[in-house]
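Participant: See the structures that follow.
Rule-based calculations on the coordinates, nothing more; no lab input. Quick caveat: nothing in here was measured; it's all calculated off a predicted structure. Cβ atoms are built from the backbone, for glycine too; each structure is taken alone.
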Structure I
């Protein structure tokens, strides 16, 4: 959508469903080169390790993993929530 809006996305979120997506290698590098301000990986079934939510922030030309859940540049917070929605209890 860069061609449509004339700029990279502010936030990219990947939802991991298997190990074939290369979210922490290939895709991370792609979005880093695109200069997306934040890259978030949500891994609900822990396919990629123990962390369920990873947040990366672009600093200069590189992504750095951060423990901050408030994305200052875009005024957006991201957090895991546990509860019931549409009759389903989940995170």
Structure II
């Protein structure tokens, strides 16, 4: 079974927001609780949940429930996929 091709529009659209990029950065070092993440931003818990949902739909983070906690971690493979696309664009840059 072959995996679906990445949805680059969704992926880069999710990364277009500074808060979402920061969530990816914070969660790259390990699992963080949604409540813990929400406490880091000057916005409502619901707003942070929406940012996480956008990242999750783009495949950039993985959210799972552990007991009563919802944990978020960055999906490093999705970051590698995005990086490979950027590397391809850089390789065709006529300026070298």
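Participant: If you rank structures I, II by distance in nm of label points 7 Å out along Cα→Cβ at positions 42 and 66, which sits at the top with the largest value?
Facilitator: Top value of distance in nm of label points 7 Å out along Cα→Cβ at positions 42 and 66 goes to structure II.
Participant: Follow-up. Using the calculated result -16000 for helix-only ellipticity at 222 nm (-39500 (n - 2.57) for each DSSP H run of 4 or more, over all residues; to 500), pick out the matching structure from I, II.
Facilitator: Label of the source structure: II.
Participant: Among the shown structures I, II, from which was the value 14.1, 43 of Rg and Dmax of the Cα atoms in Å calculated?
Facilitator: The read-out was computed on structure I.
Participant: In terms of relative contact order in percent (Cα under 8 Å, 6 or more apart), which of structures I, II is highest? Show your work: numbers first, answer last.
Facilitator: Details: I: 20; II: 30.
Answer by largest value of relative contact order in percent (Cα under 8 Å, 6 or more apart): II.
Participant: The value 3.4 for distance in nm of label points 7 Å out along Cα→Cβ at positions 10 and 50 was derived from one model only; which of I, II is it?
Facilitator: I
Participant: Still on this structure, please answer the following. For which of I, II does distance in nm of label points 7 Å out along Cα→Cβ at positions 18 and 74, calculated from the coordinates, equal 1.8?
Facilitator: Source structure: II.
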